[in-house]
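Values in this text are rule-based calculations from the coordinates and carry no lab data. Everything numeric here is computed off the predicted structure, so don't read it as measured data. Cβ atoms are built from the backbone, for glycine too; each structure is taken alone.
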Structure 1
Amino acid sequence: MQGKFITLEGIDGAGKSTQLAWIVELLQRAGLVAIVSREPGGTPLGEQLRALVLDNAMTMHPETEALLMFAARREHLDKLILPALAQGQWVVSDRFTDASFAYQGGGRELDRDKLATLERWTQGVLQPDLTLYFDVPVELGQQRVKQIKVVDRFEKEKTEFFQRVRAAYLDRAKQFPERIKIVDGSQPVTVVKAAVERILLDVLNRA
């Protein structure tokens, strides 16, 4: 039986990492094998590219950044995602291609048609079976990030950058409402957890 592919999206500080463990727990309770991964990353090469694009000391052209993201994604698909799905496992990834449209398309203001071309080239028709987009006001996300860690090359961007990222995510959710489910990440953790559970149980009942 083919596995399912679930992705988590949102600006930094939206609460994705907090909910990821809960999602895996729900899938395991249902008797499913859940593989957890992230983007950029997920493979040895992907993790090296992740370190490169997040490095505060690194500067690069926005298109170079986008190409590196999709290069890491191609490896991610080939080495982890596609093999796991073929074996009937469920893959839960912290970010996928929606992040490229949000961060490089929205934040960096790259041509969306170029990103769409890279998307088709890299993954063909494959899309996640479910995307949970955790939506929070930009100011709240930034407050959370500053409280928990040293910021990386993306997280140090100005508020206007993240406003564009958030707007791009919301546009993407409107474009693909059947796949992308918006979760209010500004609510208390228990409330967000309950919302995630409702969405996942619906997917499990239809699997």
Structure 2
Amino acid sequence: MISAQKAIERLIDGNRRFVSDAGSGALTNRARRSELTAGQEPFAIILGCSDARVPAEIVFDQGLGDLFVIRVAGNIVASSQVGSVEFAAARFGPRLVVVLGHSQCGAILATVEELQRPTGSQSRNLRSIVDRVRPSVEALLATELRRDQAALIREAVRANIRASADHLRHGSEVLEQLIQNDGLVVVGAEYSLQTGIVEFFDGVPPFLRPEDRT
């Protein structure tokens, strides 16, 4: 299994191909399908939003068997998502977990709207998503950002990504052990609907920081 560094580099390279419309034609042919019947070795785990505009395999230009993808509205972290990440990390051995949010996230917007103008009409199931996002948004509503809706949404998207990544790092004994002993890295990233670019910004290892490169 490749290292977290190699995994991130592979995702960055794939995203560059996607942005430049130079996709590699990721492996989806019959031979690849047949090969994968014997097992899988995904090189990264992606916890992303269910938004139809942000399919991880496409935005990172990867093929069948390359990524273990978990998608849920608002890229929130509840028990089932933690369990899914634990399962993939322990069973298949990838050393990278990416929490992938995106600009103009509908779950974030719904949470902001509900906090600003409570309706009480949400279903219990939808409210469970809003309640997961709520802590990231409430703190921002106490700042001057409440006067600028667009800026508020932008900051709330990133705050929610950070919260989800932090939950994975510190809310699971299994993942904590893998981080401490096996080189597992959990990072947060945001996909831009406007540009197609994925920016890694939370928990970024030194090898991705421009100031640490030689």
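For the reader, a short list of remarks on this structure follows.
- Structure (1, 2) behind the derived value 1.00 of FRET efficiency 1/(1 + (r/R0)^6) of positions 96 and 128 (r between Cβ atoms, R0 = 30 Å, to 0.05): 1
- If you line up 1, 2 by distance in nm of label points 7 Å out along Cα→Cβ at positions 16 and 120, the top spot, with the largest value, goes to 2.
- Ranked by distance in nm of label points 7 Å out along Cα→Cβ at positions 144 and 168, structures 1, 2 are topped by 2, which has the highest value.
- Entry that produces 1.00 once FRET efficiency 1/(1 + (r/R0)^6) of positions 56 and 88 (r between Cβ atoms, R0 = 41 Å, to 0.05) is calculated, selected from 1, 2: 2
- When Cα Rg over 2.2 N^0.38 Å is calculated for each of the structures 1, 2, the largest result comes from 2.
- For 42, 26, 18 (Cα extents along the principal axes in Å, for residues 32-111 alone, calculated) the corresponding structure among 1, 2: 2
- Structure responsible for 32, with relative contact order in percent (Cα under 8 Å, 6 or more apart) calculated and labels 1, 2 on offer: 1
- Of structures 1, 2, the largest value of mean count of other Cβ atoms within 10 Å over residues 8-15 belongs to 1.
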